[in-house]
Structure P
Amino acid sequence: MKNIVIYKSARLYVFFSVMLCVFSSCSKQGYIFTSFHEPANEGLRLLYSDDAYHWKDLNTIFLKPTIGTQKIMRDPSMVQGPDGVFHLVWTSSWKGDRGFGYASSKDLMNWSEQKFIPVLANEPTTVNVWAPELFYDDEKKEFIIIWASTIPFRFAKGVEDEDNNHRMYAISTKNFKSFTNPKLFLDPGFSVIDAVIVKRQVKDYVLVLKDNTRPNRNLKVAFSNQALGPYTGVSETFSSKLTEGPTVVKVGKDWLIYFDAYGDKKYSAFKTSDFQSFKDISSEITIPEGHKHGTIVKVKKRIIDNLINQKDIKN
């Protein structure tokens, strides 16, 4: 009888230990947030979180930029491919470049040789290539990269000067060696930058974008049944003025939209379940000081543990 009681107690202990693990840091999933600090010449930083609400900075430069006219790294966007490889793209110069930077890694510590991808080489009047954003289209099994560029006198002049009248462009690739020809991705009738693709379900996509016109400079959403668009139904704004650099992550049944509220000199977040109504949850998040425009990627917890351990070894 005593052995039976001990056996049952052991089973209960294991059960509750497993349940505690499920709802605690034993979770096998975590989140990485790519980051940089101004003036963007240091390189890639990474934040990490167990719940996508509270973030810590690994406080290490993981990749120092070596390509581009100005050799900076702004707006680092990252996705993990189906083979586990991480792919990273970034803004390599404020102006002058007609492409952006690219590198890949299996563990976020050891990176491939950096490459410059010249997406608008055939457009000699291109002013800039800003904030390339990566998206893996699991329906077409390819990577999509979208970015904002100004090509003067290409579009009807709105309130912006010709060298600041942005539109979104796109390319796709399966291997980051060969790419489709660049094409116009989004022309909403106003200057637009910082767009990110979100997949809700099959043939149901949301685009979170920044209306970059001087009166607004705030965030809106649009919708499509394909990752590459066309996107229509551009909404009214859901953010205050002087906001940019959105990234989106799904947590439970909700979507969290993080963005740089640079007018208020802080990082903010909104929560939504339908991309129609939005709740400000900025008071519920913690973001390290200095963090700027990046992308949130859900990863296996061991990836984060390895980064933390590697940082401890270096120190």
Structure Q
Amino acid sequence: MFNYASAIGVDIGRNSIKIAVVKIHGEVIASKSYPLYHIQNKDYIISKLFSVIREIRQIVASEGVNPICIGIAAKGFIDHLSGIVIGPDQGIRDWTNVPLAKIINQETGLPAYVGNDANMMTIAEHRFGAAKGFENIIFVALRTGIGGGIIINGKLYRGVNNAGGEVGQMIINFENGIGDKGIRGSYEHFASATAIVRRYREETSAYNLQNANSLTCREIFELSYTNSPVAVKVVKENAELVGIGLANLITIFAPEIIVLGGGMSEANDSYLKMIRESAFANSLENCRSEVIIERAHLGSNASLLGSAYYGMTRLAGKNI
């Protein structure tokens, strides 16, 4: 049955809900994205989920497709066995200790499963993307914050309380920088997209450059491609810091592959080259001797593919 099965994959983002129907081998049958209001609460998100799931089922029903389950990627800590979103609230009022899998199952009649979004991306890259064929994998999502996932001997590592894999909170500079999660000197605080924007503003404040305060991380990367001195400096500094975080992971885990996802991973090859140089220069030779560092292959589809596949494997009685 599962060779021909399909599932609904859902990604609850900060600004949108993305949804797709995906076959077991990774083929996307249909997908849509729905914007979210800036101010959100639990009832609004759940109502939106009901609506988008209903609509995607109607779309694929016309093609004779009947999904067998639903997988949902959500931010924060997740009790994946019971499908409860533990928190933190991620800017959604009352979005803690939400039995989301049960709620969705009761509304739709389909088995529902919930996982952390970075873990779902990790599963997708392992099953369909850059890490296919590898058994020891680190996935790092470089974006507004930094998320991650770890696969050891082919199985997702979850740790105690499903809390493993929070690579963004490792400490790389204890002297400075308390991030929004209250941890001093975290990788996320110093190496994320938010950090690039902050550093660019710091570097340009003395020059009072027009529009410097409104630039996004992507725009700063674009400026660096034109050899804008401040942008080049900030991007180079960031690549070194990203690499230092990866060096820590290399020395601890000695993985076969590190996959870089998130919007920052889409920067040009010179950025990836600088990250590799920093990671390899700051890690032990025996640990780094076989590791490769690659971009993610699946882009914004990773959470959808991963959550749909995760749902189907859970339904089949597997716990990946």
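Computed from the coordinates by the stated procedures, all read-outs in this text should not be read as laboratory data. None of the values given here were measured: they were computed from a predicted structure. Cβ atoms are built from the backbone, for glycine too; each structure is taken alone.
Computed quantities for the displayed model
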read-out	value
Winner on Kirkwood radius over Cα pairs in Å, for residues 111-222 alone once structures P, Q are ranked, highest first	Q
Which entry (P, Q) yields the derived value 15.1 for mean count of other Cβ atoms within 10 Å over residues 87-94	Q
Top of P, Q by Rg/Rh (Cα atoms, Kirkwood Rh), for residues 55-182 alone, largest first	Q
With Rg and Dmax of the Cα atoms in Å, for residues 159-246 alone derived as 13.7, 40, matching label from P, Q	P
Mean projected area of the Cα convex hull in nm² - structure with the largest value, from P, Q	P
Which of P, Q leads on relative contact order in percent (Cα under 8 Å, 6 or more apart), largest value	Q
Highest-scoring label, criterion being mean count of other Cβ atoms within 10 Å over residues 119-126, among P, Q	Q
Answer label among P, Q for the case where helix-only ellipticity at 222 nm (-39500 (n - 2.57) for each DSSP H run of 4 or more, over all residues; to 500), calculated from the coordinates, equals -3500	P
